[in-house]
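As structure tokens, here come the structures.
Please treat every number below as a calculation from the coordinates, not as lab data. These numbers come from a predicted model, not from an experiment. Cβ atoms are built from the backbone, for glycine too; each structure is taken alone.
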Structure 1
Amino acid sequence: MERPDLATLRNAFAGRLLTDAPDMAPFLTDWRRRWTGRAIAVAQPETAHDAASVVRWCAERLVPVVPQGGNTGLSGGCIPDETGRALVLSTARLNKVRAMNPGNNTLIAEAGCTLRQVQDEAAAADRLFPLSLAAEGSCTIGGNLSTNAGGVHVLRYGSAGDLCLGLEVVTSDGEIWDGLRTLRKDNSGYHLRDVFIGAEGTLGIITAAALKLYPRPAAKGVAFAAVPTALAAQEFLHLAQAAAGGQVNALELLSEACVALVLRHIPGSRRALPAGSPWYMLVEVSGDGDEAAMQSTMEAMLESALEKGLISDAVIAASTQQQLDLWRLRENISEAQSAEGQAIKHDIAVPISGVAEAVEDISKSVAAHFPDVRPMVFGHLGDGNLHYNISPPAGRTGAEFAAEFLALERPLNTMVHDIVVRHGGSISAEHGLGVLRRDEVARYKSPTELRLMRTFKRALDPAGIMNPGKVLV
């Protein structure tokens with residue numbers, strides 16, 4: 001295929017156009033450094049109309065378009081392939097908060113706004129945008145919605161899609177759909193918003209979103225507890241919800257192996273409890289009462305759990321700094337595992353009532369077939385989404401063992417995912433399919449479901465230029 005004339009593209013929109021290899025390099029390799037591609041250029045439009053102009057230019061020349069936000073994805077969904085035919089459309093300069101309406105509890109943000117930027121804008125208006133991810137300083141709202149990101153507060157507030165009321169989208173032919181409605185109810189036709197949320201840029205490019213805000217809670221409580229089994233943690237969730245009702249923001253599960261990894265690799269980390277435990281929980285509650293009320297709620301909850309044998313020890317954070325320190329034990333797990341070396345990762349979801357049984361079945365199967373590897377299990381117990389990650393055997397984490405370890409990826413994936421699906425679960429809870437899970441998904445979705453997905457793709461992207469090779473084969 002003849003290389004398109006980039007001078008015509010340069011004249012088509014306002015913004016940056018990167019064509020030199022060093023300038024493009026940060027956009028062509030993913031955060032995990034697992035995928036690296038090539039591109040004819042990286043475009044950074046400054047408005048939705050500029051983005052539409054870029055897409056029209058690509059559509060006229062059948063140039064593939066790879067949308068990219070903060071490039072923090074874990075499934076390779078925003079990296080071009082190796083052919084060098086694609087153009088990367090970065091939303092980095094679409095970074096304005098267009099509107100804030102505290103009275104309606106809504107905010108309209110462009111796709112390139114970082115999650116933290118949106119959180120800060122909401123806080124400045126005495127409101128809360130509750131989506132919370134470890135990468136919130138660099139991940140973007142467009143990427144969050146394109147993957148329907150989850151994070152730690154799904155238990156109370158839902159995932160990214162649940163926090164979105166409307167979208168602005170550039171379609172595959174370079175038109176702009178303005179669906180930036182801030183209504184809680186609108187039954188005036190198909191909910192087009194839901195077509196693009198979670199589609200990973202394969203149907204269109206999200207350029208802005210109307211987001212839900214909430215009143216800021218007056219007080220928050222955070223506790224860290226030792227639990228003997230995953231089943232005990234699962235039962236604690238029901239106890240916590242009965243005791244605190246809708247005040248439970250998050251309930252995170254993490255294994256001793258995860259905590260040990262954080263202590264080893266993250267400077268300044270320290271144990272929250274004096275004695276070790278097979279499992280731990282981090283629980284967060286918030287509400288309209290004062291700090292003393294939150295403390296009392298948390299104490300009553302933990303005392304009841306202790307009496308029932310669901311926990312063996314616990315600590316309640318006595319300050320904001322202590323709350324942050326407890327959360328860092330959870331949030332630094334992925335970084336610690338990366339520091340340890342290669343990892344085989346699973347982003348799985350099962351019904352909340354079946355989390356403990358699924359973890360037990362997977363762990364037994366891993367131990368039977370791959371006895372030397374080290375499972376690192378953590379995640380969002382409150383919504384049934386766990387990260388069942390696998391690290392190499394101790395002493396075999398160096399680069400010289402990488403190929404040997406990664407050869408286990410396919411059989412491990414099949415084994416873990418088969419068990420998850422038998423438990424009524426999903427092989428991708430919040431990271432998206434990208435290219436990492438694209439080929440696997442055909443094993444678990446019905447022919448009817450795959451046919452319907454392909455029908456959407458053909459209808460909305462007939463030329464097949466939107467993020468090709470992602471989600472669907």
Structure 2
Amino acid sequence: MTVAAAPRLSTTIRMGWAVGEFAIASHMAIISIYLLFYLTDVQHLPSALAGTLILIPRVFNVITDPLMGGVSDRFRSRWGRRRPFLLVGAVIWGGAYCAMFWIPEHWTVLQKSAWFLISCLCVNAGLSLYHVPYSAMLPEMTRDPRERLTLSGYKEIAARLSVLVTVMASPMIVKAAPDALTGYRLVGALTGALILLSGTTAFLATAKAPSESFQPQTLTWRQQLNTFRANKPLFRLSGVYLLSSACDAFYSAMMIYFVTTAMRLDAGMMSVLYPVGSLTAMFMTTMWSLFGRRVGRKPACQLAFAGGAVTFCLALLLPAARLDLMIAYMVVLGGCFAGIFLLPSSMTPDTVEYDQKISGQRREGAIYGAWIFTQQTGMALGAFLVGLYLNLIGYHPGQAASPELAQMLRLGFAVGPALLLAGGVLLLRPLTIGGRSSPPLPPTPPTSIPSYRSEY
């Protein structure tokens with residue numbers, strides 16, 4: 001296996017690859033914040049059904065995300081192992097995203113559900129084709145830790161900017177449209193176009209990026225499964241990431257109900273409150289990075305999760321109709337989420353090195369396929385739990401909320417995410433990676449798995 005020598009990547013490659021994150025971040029923002037609300041309050045689907053429809057396609061990705069990582073590890077083409085999937089995935093993903101918000105208006109609940117489920121399955125298929133190879137390009141383009149940090153910085157800036165623009169622009173588009181249905185159709189069409197443009201740009205801009213040549217995989221599927229099962233840090237860290245992703249989705253989906261019903265603020269304030277949290281997270285990412293280097297990523301991650309859990313509980317004390325206190329609350333929450341987002345992801349490369357020691361092979365695609373599946377599943381699980389909770393407390397779109405219902409919405413917004421983050425703190429305790437020293441590695445591969453000489 002050979003790697004093209006490129007000690008320093010050009011600005012075109014750096015920025016072009018980072019632009020590919022626009023599609024992912026915009027998708028995540030809309031799916032987390034607006035999709036459940038769109039299904040319940042615009043398409044008038046029962047909340048439990050809406051949450052189930054969002055969760056079902058993730059079962060499909062139980063196979064597609066890890067499989068896509070393995071396929072991209074084995075793929076051979078004149079454009080490299082990963083890049084062709086960026087273009088193909090963006091086309092499928094962008095088109096299906098538009099269709100997901102173009103449900104015919106006068107159809108029955110069953111017909112609407114079928115349309116949404118099929119289009120959402122196509123969205124997740126295109127996302128798998130795109131997201132896994134895109135993420136696996138990072139360790140391929142350079143092995144210089146400083147250069148990887150620079151690339152990650154470009155990507156993080158692109159993600160935050162995309163979330164800011166998406167969260168601020170979407171309510172404005174809906175409000176400017178003749179009705180909510182038309183507004184959400186425009187949001188879906190514009191986001192689909194952004195996905196296509198983002199993926200195409202990343203594909204073209206990375207044409208001269210360093211990449212690894214085709215790498216034959218010598219392990220059987222059973223041996224690969226055994227090595228993954230032996231990678232306990234990956235499974236434990238994936239559990240942490242699952243809970244943090246579910247927390248993010250739960251809080252994002254519940255926030256619009258909390259803001260409008262429990263806090264008695266206008267829905268348009270979402271275009272102010274969410275960006276406040278995102279801007280704070282952008283600033284605090286550097287602080288958490290420095291803190292993690294000083295005390296270790298695992299202890300810092302535990303502190304971020306615990307701080308987030310406590311902050312969510314403080315929502316029980318927020319007085320209604322106080323925009324100033326809500327903004328201050330979002331500043332604190334955004335600071336916690338900076339660590340919650342950054343620190344688990346920063347430990348992922350350690351699990352790749354752990355896997356290499358066990359299997360004797362480098363499998364970035366397979367590792368990131370499992371990692372992205374965990375993220376997407378957590379997001380779908382969070383939205384599903386919100387749908388169940390809304391159904392449990394008797395929430396009905398369009399009806400005036402009683403004080404009891406407002407209090408139940410406040411309770412769900414505070415306690416649900418807090419419990420998820422508390423679970424993450426418990427899972428982090430036995431984690432053997434993420435300290436200030438190098439992670440402990442198994443001395444030899446398991447006896448049931450043949451040893452292979454690593455090219456790295």
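Using mean count of other Cβ atoms within 10 Å over residues 21-28, single out the structure from 1, 2 with the greatest value. Don't skip to the end; give the middle numbers.
On the way: 1: 14.2; 2: 24.5.
Largest calculated value belongs to 2.
Taking FRET efficiency 1/(1 + (r/R0)^6) of positions 325 and 405 (r between Cβ atoms, R0 = 35 Å, to 0.05) from the coordinates of each of 1, 2, which one would give 0.60? Present the calculation step by step, with values, prior to reporting the outcome.
Numbers: 1: 0.60; 2: 0.95.
Only structure 1 yields this read-out.
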*Among the shown structures 1, 2, from which was the value 19.9 of mean count of other Cβ atoms within 10 Å over residues 61-68 calculated?*
2
*1, 2: which one has relative contact order in percent (Cα under 8 Å, 6 or more apart), as calculated, at 15?*
1
*asked:* One of 1, 2 was used to compute helix-only ellipticity at 222 nm (-39500 (n - 2.57) for each DSSP H run of 4 or more, over all residues; to 500), and the result was -10000. Which label is that?
replied: 1
